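Student: Next up: some structures, all given as structure tokens.
Where a number appears in this text, it was derived from the coordinates with a stated rule and is not lab data. None of these values were measured; they are calculated from a predicted model. Cβ atoms are built from the backbone, for glycine too; each structure is taken alone.
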Structure 1
Amino acid sequence: MTEQTWLAIPQDSQFSLANLPYGVVSYPDSAGPHVVVALGDHVVDLAAVAAFGLLDSVAPDPMSMFGAATLNPLLAAGRSVWDATRRRLVELLSDPQFQSQVEPELVPRNEVTHHLPFDVADYVDFYSSENHAANVSAIFRPDSPSLPANWKHLPIGYHGRSGTVVVSGTPIRRPSGQRKPASASAPLFGPSERLDIEAEVGFVVGSTTSLGEPVGAGAFGDHVFGVVLVNDWSARDIQAWEYVPLGPFLAKSFATSISPWVVPLDALERARVPLPTQDPPVFDYLRDDDSWCLDLSLEVRLNGSVVSRPPFATHYWSPGQQLAHLTVNGASVRTGDLYASGTVTGPERDQRGSLLELSWGGSEPFRLDDGQERTFLLDGDTVSISGSAPGPNGCRIGFGSVDGTIVAAEG
């Protein structure tokens, strides 16, 4: 994409015309939350643009999509409408003949309030970084194999709780639950003392399927609208006590944060990288010859200090393979489904995507810029995960950030 916008935007902006991420915002003069795209330091009010008839070519009733309080109507419209909308927005924002009509509908980004961009239907989280899985095994099971026997045969995952997915900036209350310290003879009840993060990448489903209809790995682009950043908050002490034999439950379900911007797949074409070598060979349903493995660079900040820069390109299982495995048993997908990559961790120490790994299970505190040390999160700590990907002509495609501040447990 070589078009230039008529709007003056900073040269290094990660919200260029090549990106155009979607969000749902409100602002003082708006009638309520509705759909926008980000461009430079502004958002483009798509409800207002549609009201002028400038988006009539993309769908029979554009106001039903862009005037909605969620992205779900747009997600449900499918790939042909997604593509037509993007083409039309590029035209409106690059051709000077439309400037006089569109420019009044720009709002500074720093004046808007973000809302959860889509109603989350179902939420699934995977465990697809080989580096992360090996680190977790070394921390908890040093005398066992570095990976479970099934790990390289299928993308391991679990079903989460869609009702506790929240938008960036939502305070995160420290969860309480049962935990059993190694020194205790019986479980205790109280606030988690090992509250953690997981830096992840999430995929937002638009087009639905029927029950019993698997989605092939190569059909990823037909069903997935775009990408968000995810922080899968985790209470490690609650998790350690409860997860045998059925896996994560209350340790994960109290909150999952996502970024306010959904970056459309079309903006990430230049970020695609080859699928990593997978040995042993995968079953046919997991073959992904048109892989959407992505070269995304994440950055994790704790109270402003950069503590990690996880690279998503190191992930073993692709998002297409994850979707194929998620549906191979006939499970349907719904508009607004969200599935997350699992913790993103690279091979180096400063590329670990969780505090569990950064502190090696709490045994190796790490230092922040102000001299404080951390193993797990304290009340008042703020975590910010940001990310970007390569775009055309040397630009970067930004995801914004997913932020959350820990508040004390209830009571």
Structure 2
Amino acid sequence: MISDHAATRIRSFGTSIFSEMSRLALEHNAVNLSQGFPDFPGPEYVKQAAVAAINADQNQYAPSPGLPALRQAIAAKLQRHYGLQYDAEAEVTVTSGATEALFSTLQALIEPGDEVVIFQPFYDAYPPDVVMAGGVPRYVTLHAPDWHIDEGELRAAFSQRTKAVIVNTPHNPTGKVYCRAELELIAALCQQYDALAVADEVYEHLLFDGNQHVALASLPGMRERTVTVNSTGKTFSLTGWKIGYLTAPADLTAAVRRVHQFVTFATATPFQVAAAVALIEADERGYYTDFAAMYAAKRDKLAAALIAGGLTPLNPQGTYFTMADTTAFGFSDDVAFARYLTTEVGVACIPPSAFYQASDRVAARHLARFCFAKVEPTLDEAARRLRLAGDALRPPT
């Protein structure tokens, strides 16, 4: 029960669905494909760079915007990959994970009553971040099975009250990669209504089947109105280090830094040193190509397991998540299915209705989200349990 002294604006926030499903998985010794983080180590060269930094006593506070070497490495990477030029001193900020970058950005830029367009299903931090800033979420649904945008619905969500739109590509939880035409439509609406864009691009290097990542800030007219959020944790499988970053024009950066300094001030210095090494060396090591190929194999392994278990995977274009259609099994909703799969079959997933506003959760009633950022034995055991489940997946009559 929440305290009577709790602020009104947070009273609607419940316990994260990730915590609930991970607890249930632990209780029932289930293979946990619910929470989205890798269960394998990051690159050795990056870990050794952190060890070297610790041993060199680089263990005190970093400058609040981030170590200069890391900010320079970020700016250089964006120039190499997308032709985007950012001033490392005034337009690049290191944060305690992408989650803090999102929070600080929205607190800095949203006024009470401002509307923020959010695509659903959404990463679960977006609506609370908007609400805590005093903003009003306006939801636009991505429609399964291909997760397309209805142009009319998107246009209807924008108005003179729209302050920003949050765009996550590649998209968690669906695995959708926004195509250039979709991003150009969003860009046109931002410019028509003088709205900002918050581009969450943490899965930029997790792309499959020839799909290409288009940085929203690279589109005409968008660099000056886009805050791009990213994370070394997702790219280098080091999520516990919490080294995120954001890039934005100097005026927006200055606003975000005013919040950032009072939220975390700075994040861990030796991990920033190592993150700079990671970004500087990744291209010459061929890291991003190997990274995507590894995950493509994991995606395909999970897809085969889901099919063997009687589920229909909605093949992701990116990220390390797969949504699956559970219609054939007749459960009343996704929560009932996820609990049954976890407790009776021993494979934990996420019910994606948690990623929709309450009035639209019916859209997810026959869906489940699985994470394949797992070592081969974990995926193999999940496949074994799903194969054995067979008819057991069906609810009792």
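Student: Suppose relative contact order in percent (Cα under 8 Å, 6 or more apart) works out to 24; of 1, 2, which structure was it derived from?
Tutor: Corresponding structure: 2.
Student: Out of 1, 2, which has the highest value for mean count of other Cβ atoms within 10 Å over residues 308-315?
Tutor: Largest calculated value belongs to 1.
Student: Of structures 1, 2, which gives 16.2 when mean count of other Cβ atoms within 10 Å over residues 44-51 is computed from the coordinates?
Tutor: 2
Student: A value of 22.5 was computed for mean count of other Cβ atoms within 10 Å over residues 20-27; which of 1, 2 is the source structure?
Tutor: That value comes from structure 1.
Student: Can you tell which of 1, 2 yields 23, 15, 5 when semi-axes √(5λ) of the Cα gyration tensor in Å, for residues 244-283 alone is derived from it?
Tutor: Matching structure: 2.
Student: Which of 1, 2 yields -4500 for helix-only ellipticity at 222 nm (-39500 (n - 2.57) for each DSSP H run of 4 or more, over all residues; to 500), as computed?
Tutor: Values: 1: -4500; 2: -12000.
Label of the source structure: 1.
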